[in-house]
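Peer 1: Take a look at the structures below.
None of the figures in this text is laboratory data; all of them are computed from the coordinates on show. Bear in mind that the values here come from a model prediction, so they are computed numbers and not experimental data. Cβ atoms are built from the backbone, for glycine too; each structure is taken alone.
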Structure I
Amino acid sequence: MTVTPSQFWDDLASDVEDPELLREYVRESVRIATVDNLVNELDEARQTAGLTKAELARAISAEPAVVRRLFSAGHVNPTVGTLAAVAAVLGMRLTLEPLPDSERERITRPLIEGRVADPEALAKHASEMRDRTRAALAS
């Protein structure tokens, strides 16, 4: 049985009517997009600096496999400490920034309230956040 895009969005929109599933979906979507963006920017900075993954691993006193997984694996979940250490070696630091008002409305309110007026629009927005990150990876 093949699921059409329309069926996918309809099913997802129905699923996110459950407040806990909605919160989990939004949290994971934001987490994935945020981690992917950080890792992509750090890898770009590493390449610009001319550092190999092994050199970077030595600089943060980590096993080379840690850095290889960070920049190679499709599903990474690095610690903030690892990201901060890598950033420091590359002359960078991690910072937090407020979400733009439009993002805040789409992301923060559903997390706090556990509901959303347009579940399908939220699902598509979360998917677009991840897709923007994947597109940046491909370029």
Structure II
Amino acid sequence: MMQSTSINLAGRVAVVTGGASGIGLAIAKRLAAHGALVEIIDLQPDAIESSLAELKAEGRNAAAELCDVGDPVSVDSAFENILRRHGRLDILVNNAGVAHVGNALTTNADEFDRIMRVNVGGVANCSRAALRTMSQTGGVIHHAIITS
């Protein structure tokens, strides 16, 4: 029988990119259930609003930033706001990403650029922003890798 472990993240600030829906929201809920203060970063204002309402209805401590992870200026602004609110950052989950169905023959240059900007650039932008603080105070960065 597998033993259950209890994780205590009370007092920890966790950022989840793409946290307003799907896997990102599930990750945010799990972190919040373990006591973390969760900051959702997402590009969809309506999804952010409903996700925050859902988390708060469950008694969870959560906030959010509207942010395009593929835009370094947007990311820097979001992380500065988070640090201003909480004074720390302990956990970053790089979950935001875009899906695309296609191949080298059917994917045009604009689609390819969007995929790279969000899926690669987003991880780099958010990791860089988080590391500015975490290099001084410590922390953990996770990358949600989903394959089908």
Structure III
Amino acid sequence: MFSKSCQYAIRATIYLAMHQEEGKNLGVKEIATSLDVPQQFLAKILQQLSRQNLVSSIKGPNGGFYLSPENKLNSLLQIIECIDGPLTLNSCVLGLPQCSSVTPCPLHFNFFEYREKMRQTLGATSISNFSNPGLPPYPTY
């Protein structure tokens, strides 16, 4: 459903939420190794998230990425829309460009309610939901 870039962005942000210690920044290499994703690709994704204030970063030898208290208030939907664009959850389930409520595809109305529920759930799920120490450890792949 989401692009590989978007999946990596979500995973990296959740990783930051679950592994952040006060005053410690996480480097791209550490995050990429832990998530088993390409480091250069992840660096570009994290830079894009940082430009949109969805994650924070510090440059320099002790730099890296972290989540500020404000970043933790962002939703998964904001991350998805930052990487894949706002129309990601609006597109036709069959990929038809002309599908709409006026000219629906055969599945349009069946998936409309599902898509809206998903948008609501992603919009209501903040990054802070993943920084709960009671959650099971982040899976490695």
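Peer 1: Kindly point out which one of I, II, III the value 3.3 was derived from, the read-out being distance in nm of label points 7 Å out along Cα→Cβ at positions 38 and 62.
Peer 2: III
Peer 1: I've got another one for you. Output the label of whichever structure in I, II, III has the greatest value of mean count of other Cβ atoms within 10 Å over residues 14-21.
Peer 2: Checked I, II, III; max of mean count of other Cβ atoms within 10 Å over residues 14-21 sits with II.
Peer 1: Still on this structure, I have one more. To test your reading of the models, identify which of I, II, III gives 24 for relative contact order in percent (Cα under 8 Å, 6 or more apart) when calculated.
Peer 2: The read-out was computed on structure II.
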